[in-house]
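Each structure below is given as structure tokens.
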Structure I
Amino acid sequence: MVNSSPTIQTLETDTWVKASWEEFLALAENPDYEKGKFYYYRGYMRIEMSPIGSIHSQDNSIIYNVISLYATVKNIRIKGLINGSFRKPGIKEFQPDLAFYIGSEFRFPPRTNSPIDLQEFEPPTLVVEFGATSLNDDLGRKRLLYERAGIPEYWVVDVKADDVIAFEISQGRSGEIQESRVLP
């Protein structure tokens, strides 16, 4: 009898490893990795299992509150997600630390426990990743993933340097910006 369930012999976490979409889904549903953050892009997956420390959590809370407060004061329609999952089946999946739908035109997905289907809903307007151990990846492959996903703006928070590196993404390319374009 042949076992048709996907397997990866030795699973490395916190790095990109070659995997099929089926292998990725099997691991994403595996209870051993329920505390992991999952990314899939162009035949590679990344499962982040690094513990989230106090500095990451505090910065996450501060940035979320500042963005929400700014939008409220400026009367900008906004909906934020903490650790939300976004999926384009068979192609990509990402779970950013923060994601925001911003502006008057977005259609927000219903409340479910399933990843947001990017074939049915637009990607978020702004994605924020907090990097301590994952900083190089946040500035590298994840940035490419967000470029291809059509995210208009991407911020990387360097928690060790207390710095925010912001990118505007247009036509599948990104460039560093000094001021947000999605939060005028």
Structure II
Amino acid sequence: MVENNTVANMELLMNTAVAEGFPLVISPHYYFPTDHKWKFEGTLEKLMHAINMFDRKSALDVEGFEGSGADWMEQFKPAINDENTVICGAHKVYGPENNDLILQLQKLRIEKVILAGMSANLCVESHLRELVERGFEVAVVADATAAAKVPGLDGMLSALTNYRMIASDIFTAKEIVEKMKAK
């Protein structure tokens, strides 16, 4: 996140979307107590469940949400809390196949998507793949994404390789914001 200046770039992107009248559609990642009863999980799912990442008390109760690992980062709250922002149902693993993101986009007649997010090679890439498969034109804001880099694994390098092969376009936050303001 530091290397790409991800948080600042996401904040710029979201605030510009709201200010310029672009739809801001959020596909959040949450886990509820029933999700901890799953009989099998992938490697990262196990870790996220073990550290209670994205945990909420229930789908219907926001008690304890503020300040939790599932809460929005403070920098993002003004844009996310805007009355025109669409908050989709939670995605559970990486992609939007099990939430209402596609429905929301289709009902709003959105065909072109500007994609960004915190997990470049997992959630962002999974959303990219599903959106492209479902007929959307998708541009990724590469410096408004982040990925783990540990010995032997470079999630960002993997993501950038696949973005170049799958996305319609790849932009920096500065480039896409200029295009948004010039609309």
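For the reader, a short list of remarks on this structure follows.
- Label whose coordinates, when distance in nm of label points 7 Å out along Cα→Cβ at positions 80 and 104 is calculated, return 2.4 (choices I, II): I
- Identity of the structure behind 1.00 (criterion: FRET efficiency 1/(1 + (r/R0)^6) of positions 56 and 72 (r between Cβ atoms, R0 = 30 Å, to 0.05), calculated), options I, II: II
- Source structure (of I, II) for relative contact order in percent (Cα under 8 Å, 6 or more apart), computed value 25: II
- Among candidates I, II, the computation of helix-only ellipticity at 222 nm (-39500 (n - 2.57) for each DSSP H run of 4 or more, over all residues; to 500) that gave -7000 used structure I.
- Among I, II, structure where distance in nm of label points 7 Å out along Cα→Cβ at positions 112 and 160 as derived comes to 2.5: II
- Answer label among I, II for the case where distance in nm of label points 7 Å out along Cα→Cβ at positions 24 and 48, calculated from the coordinates, equals 2.2: II
- Parent structure of the calculated result 23.2, given that mean count of other Cβ atoms within 10 Å over residues 120-127 is the read-out and I, II the choices: II
- Read-out distance in nm of label points 7 Å out along Cα→Cβ at positions 16 and 32, computed value 2.4, structure in I, II: I
- In this comparison of I, II, the computed figure 48, 42, 31 for Cα extents along the principal axes in Å is attributed to II.
Each value in this text was obtained by applying a stated rule to the coordinates, not by laboratory testing. The model shown is predicted, which means the values in this text are computed figures rather than measured ones. Cβ atoms are built from the backbone, for glycine too; each structure is taken alone.
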